[in-house]
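Structures are listed in the sections that come next.
Please treat every number below as a calculation from the coordinates, not as lab data. Remember, predicted model here, so these are calculated numbers, not experimental data. Cβ atoms are built from the backbone, for glycine too; each structure is taken alone.
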Structure I
Amino acid sequence: MLAGGLGGARFLHGVRALLGIEGGPGPTTEEPDGITVVGNTGDDLWLFGLKVCPDLDTIMYSLGGGLDEDRTWGRAAETFNAAEELRAYGAQPDWFGLGDRDIGTHLMRTQLLEAGYPLSAVTAALCQRWQPGVRLLPMTDDRVETHVVITDDQGRRAIHFQEWWVRLHAEVAAERFVMVGAEDATPGPGVVEAIMTADVVLLPPSNPVVSIGAIASVPGIATALRSTEAPVVGVSGLVSGAPVRGMADACLSAIGVEPRAGAVAVHYGARPAGFLDGWLVDLADAGEVDEVAAAGIACRAVPTMMTDHGAAAALVGKALDFAAELRSGQ
């Protein structure tokens, strides 16, 4: 799987449930089998000297039983004493909420990075605590950041994606996205191998621009998606022209893609020029199936709302069945 944050995590709960793979905090040195996740690191940023990896942490916390499910980000049973102290000092930025438990993760990550370990090794070490039941691989060990070009009362400028998303709530129109550092980045250890040797590659309902798009912006990853022998099946995160959650519509509009399930599939493209073999849309978007098929991508309308882990598992089952049909040429 290629995955962003919450949408990827919810889909992964379904994958794990369907395959009967357990997860959760506990001491073990066993390497999880079956599921490899290439996680987006384009959202990463440095705050107060700490390396923060929002999407990797959301996947790790969610699958490990530590996510605040009500807020859908950060740690459960969180407190914000450190953030309150920083605000009292007037420290900036004050718009990104770092909880006290969450800071513990970032302190550990930063300490290991400064000791010379790459992000991939650090992520593996952090997962030893959370036992997410998947092998979580950062898309790259190199620094890649998603920046957004906007025009506001300060003029035309580029800001970090997190500022646009969290502070501005995507209310200032994005003119374009820039994956800073992506051109010079290399895929993280094991990423290309995982894609090339997979039985199935799944693209969950993650943001097509700043999650899946960010991952594919690293040279070598898109090439692997286009050339793997595994069927590549994606799931739309838009239903009836609107994202299930988040602001993917604002991201798509910025790159000139209509916020529709069918338009996203056409944007990804059919292999080998693109990287899709199959695409699942919600039943509400069944009218877009023919548009996707005309672009050379097999398409099917199914229930896509992941209201609970059972619904997520059912959606994953349909994606895997679809992939099996594509592999057999049906």
Structure II
Amino acid sequence: MSNTESSKHLFNEISNLATEQRNPISMNIDAMSVKDILALINSEDKTVAFAIEKELEPISKAVELIVSSLKHGGRLLYFGAGTSGRLGVLDAAECPPTFGTPHELILGAIAGGKEAMFRAQEGAEDKEENGANDVSALKVTSNDVVCGIAASSRTPYAIGAVKKAKELGASTIFITCSSKDNFSLDCVDVPICVPVGPEVIMGSTRMKSGTAQKMILNLLTTTAMIRLGKVYENLMIDLQMTNSKLVERSKRIVMIITGVSYEEATAYLEKSGWHVKSALVMIKSGVGFEEAKQRLVAADGFVRAAIEGKKT
């Protein structure tokens, strides 16, 4: 295929994407008042959650893949370009302080590398081999889950990543804002297709598409972490106390769950080596630190079961 033919093929491919269509609702947005522009964007954003609601079944399957992988020594790895890549990196970066996960457990890779997080690296997403090379660099194995993220399902970088991951035996997920009718990657175990329709500004996929992808990533990792025992009731109980805010939040969590005073919560956290789960089991079960640790191991890290002395 000549350069001209290749360019025309890409032009036609992009022209047919839903995210590249003009939104009839916003045709006169440049003539609107600030308040009307905001109302229009907000009204379009409201449609995103309803679009995601229709994909809860595949999202559930994706969560099961992630939980199984993490339980068996695997990792969750995101690959995307531009906004999609940044959102993957963001979700990965937020899991350690929120859920106490090791930094290498959930990772995000973006086309163009670290520099692309802060400044667009034009052309970095255009080759499948770039995604494949990043998969190889992370030494992906059959224990891992690799998730491609792309507003459309055509981004070469993300496609190359999931193709290579499947060759290596990894489980694969793909998050896209294209419809299932336009999704044809047979290397993907669980496609999550959330068509959000034309953007308010044609082609600006950092808007509804980006919002949809962020919401899906929140669903995936939050639900997976709950299923891995990182939450008790609706409180984070495996957070890492990497700053003073998180130290004080830990004390408050212990106080809320157990009813002890600020001073008692502090004392128990000190006794437990600032491990919230252990402090909770110590207080709720009236046991020492060593027994609390043993109970948590037997309960596979689930605080509710550890308090009751159950094994999972």
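Here are some notes:
- Which of I, II leads on FRET efficiency 1/(1 + (r/R0)^6) of positions 55 and 279 (r between Cβ atoms, R0 = 30 Å, to 0.05), largest value: I
- Structure from which 62, 52, 37 was derived, Cα extents along the principal axes in Å, options I, II: I
- When distance in nm of label points 7 Å out along Cα→Cβ at positions 143 and 159 is computed for each of I, II, the largest belongs to: II
- Which of I, II yields -10500 [helix-only ellipticity at 222 nm (-39500 (n - 2.57) for each DSSP H run of 4 or more, over all residues; to 500), calculated]: I
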